[in-house]
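In structure tokens below, several structures.
Every read-out reported here was derived from the displayed coordinates using simple, explicitly stated rules and does not represent laboratory data. Note that this is a predicted model, so its numbers are computed, not measured. Cβ atoms are built from the backbone, for glycine too; each structure is taken alone.
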Structure P
């Protein structure tokens, strides 16, 4: 599988990634770091424990990491969770099914991790 095929599989944006990182070698290094980064798992764990402040912090960090790696779908979900749990966004929070977003985020995260691991091996 090529990196471009990987990005198609995980709903990412390969062209944007190459525009940002300029080389597949650097992108491979960044994807390896993504697998080791705890923020996505922390987001899920914080939601399960009911700690919305920790959810916001982890979602905000995950959003930045995912969007910097052009993991478009995963980053978009993290962004929605970030905004729904941001202090002062009570109206948005009340109208957003954060549980469904976190469930979708978790499934997408598992899909991305599995695909990246397969690509890197």
Structure Q
């Protein structure tokens, strides 16, 4: 959609909103204004998205970053898995097994934290 066409559409929408307000009366004024502003906001968003896409295409878009999960969610997996492993280590290897599992959990959590702060 060209900028000139978008301006004409906005002008048409504004005229229609004013006419609707006249026809429906002042009771519906808030709804008419909100509806008009929503359409304008949608057009602005489309323009911004289009310009961002053009800029990224010109510059060569950087690779998308992976979704940033909360650290608590990421750490829940190794900690959750370590509970039954601790139990198994305690049954079969006693203190030595528990220390080995504990060291492994500490190493895994340290590597996750280092990776997240890079």
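Work out the source of 1.9 here, i.e. which of P, Q gives that when distance in nm of label points 7 Å out along Cα→Cβ at positions 20 and 60 is computed. The correct label is P. To which of P, Q does the computed value 61, 22, 7 (semi-axes √(5λ) of the Cα gyration tensor in Å) belong? The read-out comes from structure Q. Suppose you compute Cα extents along the principal axes in Å, for residues 44-107 alone for every structure in P, Q: which one lands on 64, 22, 12? Clearly, the read-out refers to Q.
As an exercise: distance in nm of label points 7 Å out along Cα→Cβ at positions 28 and 100, calculated from one structure in P, Q, equals 4.1. Which structure is it? For distance in nm of label points 7 Å out along Cα→Cβ at positions 28 and 100, the value 4.1 is produced by structure P. As an exercise: helix-only ellipticity at 222 nm (-39500 (n - 2.57) for each DSSP H run of 4 or more, over all residues; to 500), calculated from one structure in P, Q, equals -29500. Which structure is it? Traced to structure Q.
Taking relative contact order in percent (Cα under 8 Å, 6 or more apart) as the criterion, the highest value among P, Q goes to P.
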